[in-house]
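Bear in mind that the values in this text are calculations on the coordinates, not laboratory data. Quick caveat, the model's predicted, so the values are computed rather than measured. Cβ atoms are built from the backbone, for glycine too; each structure is taken alone.
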Structure P
Amino acid sequence: MALGITVVICTYNGSRLLPETIRHIAQQNVSPDISWEVIIIDNASTDNTCSIALAEWQKYSNPAPFRVVKQPKQGITFARKMGVNKARYDFILFCDDDNWLSPNYVALSYEIMLNNPTIGVLGGHGELVYEVPPPSWVSKMSLFGNGAQAEASGKVTRNLVYGAGCVVRKSAYLEIYTFGFKPMLVGRQGKNLTSGEDYEICYSIALIGYDIWYDQRLTFKHFMPKNRQSWDYHIKFFKDGAGSHEVLFPYQFVLNYGCRNLLLFHVRLIRVMLSSVKLFLKLSFEKTLLHPLSDDGKINKLRLIAVKAKIQSSGRYYELKKNFLTILHLKKDFEQNISIKQADNFYKEGRAYSKKIKVLLN
């Protein structure tokens with residue numbers, strides 16, 4: 001795998017957002033001894049995304065290679081996978097089409113990944129920037145990739161970072177597929193706001209022994225267009241993303257709670273259901289005390305939608321069980337492979353040691 005860093009921007013109809021995002025990438029402070037490139041993945045856009053991207057990059061004198069690749073199959077998972085396959089370098093920075101990277105983001109990402117070979121996914125610190133001043137209830141909600149992802153820089157114990165501005169080790173990404181990994185979440189598809197695919201990548205890479213990492217020095221602005229501040233958008237965001245729980249819960253059970261069999265799976269699932277029902281009852285009571293059009297009333301309604309989705313997902317037993325067993329099988333395959341490699345290395349070291357002893361005795 002070539003040493004360097006590839007910036008991948010996956011976009012669908014991003015002609016309005018891309019110019020500012022590309023400008024921030026073109027103005028990166030990258031040492032000449034760091035190899036890097038930029039790839040735009042046009043995910044079945046119907047606007048002039050391709051021509052806008054090429055024209056914008058040409059405004060700058062940045063020597064980094066720049067190209068646009070078309071992915072006709074809609075879905076951020078498919079776009080990112082194509083980005084990985086097209087990338088020349090082992091470190092892949094997934095920059096969303098609304099992310100404005102700080103000037104040292106590329107160089108610092110490269111340095112962190114180079115010096116920490118156990119990192120599989122590296123996350124940064126996003127700060128929301130609004131196109132127009134948001135309603136106060138919007139600013140109180142934390143829906144999009146922003147804010148600190150851990151108390152301090154280092155390993156993230158919950159094994160996930162948001163996809164915006166994250167850096168993935170290509171060799172780790174490709175390795176999960178050698179163990180039979182198949183993404184269960186495809187992410188956003190056009191106007192469909194399904195989500196959770198970035199968390200699935202983090203979980204799957206953590207599953208095969210890599211660390212998920214956060215560094216607070218990696219800062220970027222996350223631009224929020226006016227349309228993402230509407231009430232209807234937030235309702236759609238919660239409803240479209242509800243199905244991801246059926247996949248993410250089993251990953252959490254295996255990785256974060258150490259569930260290694262169906263008994264522990266059932267115990268954890270019951271706990272999730274009980275805590276969700278308890279929260280639902282609490283929010284339902286609070287709803288009776290709040291005006292539906294007040295900020296707190298709107299936030300309460302959104303939280304109720306979210307917890308209802310969680311309860312519904314935890315009730316889809318057979319789907320959860322199937323996903324749990326799939327994930328557990330992936331983890332066991334990895335552990336078995338590691339054991340075989342360790343035994344093989346031990347055997348080779350033993351033979352080498354025996355040869356040295358024979359030489360000394362002779």
Structure Q
Amino acid sequence: MTASAKSSSGRSKSNELRLADGEIAHVGVDVHKATYHVAVVSDQRDLVATWVQPASPETLIERLAPIAAQVALVVYEAGPTGYALFRRLQGAGFRAEVVAPSKIPTMPGPEAKCDRLDCRKLAVFAQKGMLRAVRVPSPQEEADRQMQRLREMAVRKHRSIQQQIRSFLLQHDIAEPKGLDNWTIEAVNKLRSLEIAPELRFCLDVMLDEKQHAAALVLRISRELEKLAKTERHQAIVDNLRTVPGVGQVTAMTFRVEMHEPSRFTDGRQVARMIGLAPQVQQSGTKRREGGILKSGNARLRAVLIEAAWRWIRSDAAAKRTYGRLVARTGSGKKAIVAMSRRLAILLWRLCLSGEPYRSGGLAPDPQT
């Protein structure tokens with residue numbers, strides 16, 4: 001075969017994708033770190049082609065180029081590979097969507113999960129309009145969000161080291177010094193001066209050094225986050241969110257960067273579902289029963305809002321009264337705080353849209369109750 005009979009990627013021209021005039025295709029991609037599993041289906045003949053290729057957006061775009069004008073949509077699941085493929089596809093003129101894995105319908109039958117079936121399933125569901133796309137952040141939004149998530153990871157690591165130290169003390173029957181619950185300077189200094197076996201002394205010192213380093217890292221990231229919160233794109237909204245008692249900079253910035261475009265929601269129910277604070281509802285005839293919350297939303301934002309809701313009810317008289325009524329009605333403090341977290345989420349969303357500061361007593365009714 002001559003060089004002219006091959007495409008630039010080394011494939012025979014006879015293997016290039018071809019569609020009939022008027023034939024419309026949908027493409028599903030199962031994305032992995034090293035490979036893409038791709039399926040193309042059409043409205044006229046079901047499966048057009050399926051293949052495995054290196055994880056290269058350029059290679060995929062090149063392979064789809066002969067049918068580009070007839071590709072209605074390219075879809076793949078949100079996951080650890082991020083949004084690079086989406087942006088490259090869009091840049092090449094393809095309509096693309098990143099879909100929520102938790103919202104993909106399940107197919108009946110005993111077929112085992114495999115990448116070949118997954119990519120075809122995505123393409124078929126895209127063709128039938130059965131997939132729900134996630135909003136893809138802009139590169140700047142994604143970078144801002146990564147800063148907030150970096151702090152979250154650093155805080156989690158710091159807390160883990162603290163727990164390791166307490167487990168060490170328990171294991172070796174070493175009494176915790178007073179103030180260790182709050183990790184005061186005095187308590188840490190007492191740990192530094194404990195007279196214990198040299199080997200244990202070395203182990204404890206290493207863990208205390210690691211804790212000190214982790215705390216310094218949290219402080220360093222927090223200072224950078226403060227600078228980010230004061231930038232023109234964030235300051236007005238963050239300052240407005242902080243007018244709610246119990247909402248500090250971390251909560252405000254987390255809400256800001258995880259929500260990133262509040263105007264895309266049309267009502268409070270959508271906000272609650274996005275965060276995973278909407279209750280499961282079972283409807284039977286005229287009866288309506290609410291169960292636990294749907295935890296398929298943004299888990300990190302949900303956790304931050306639940307913590308903030310506790311501070312809110314301690315700091316705001318109107319919020320405290322509402323919480324008390326919810327406890328009396330549900331008989332459960334846990335259910336009541338989830339409901340308050342939902343109200344707080346919707347309140348913050350409305351403040352983002354209105355630009356108006358919080359007024360105590362101006363709690364919006366819970367759309368789920």
Answer label among P, Q for the case where distance in nm of label points 7 Å out along Cα→Cβ at positions 245 and 317, calculated from the coordinates, equals 1.7: P
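P, Q: which one has distance in nm of label points 7 Å out along Cα→Cβ at positions 29 and 77, as calculated, at 1.6? Walk me through the numbers on the way to the answer.
Details: P: 4.0; Q: 1.6.
Source structure: Q.
Thinking of P, Q, which structure, once relative contact order in percent (Cα under 8 Å, 6 or more apart) is computed, gives back 11? Each step should come with its number before you reach the end.
Numbers: P: 17; Q: 11.
Structure of origin is Q.
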Given 22.1 for mean projected area of the Cα convex hull in nm², calculated: source structure among P, Q: P
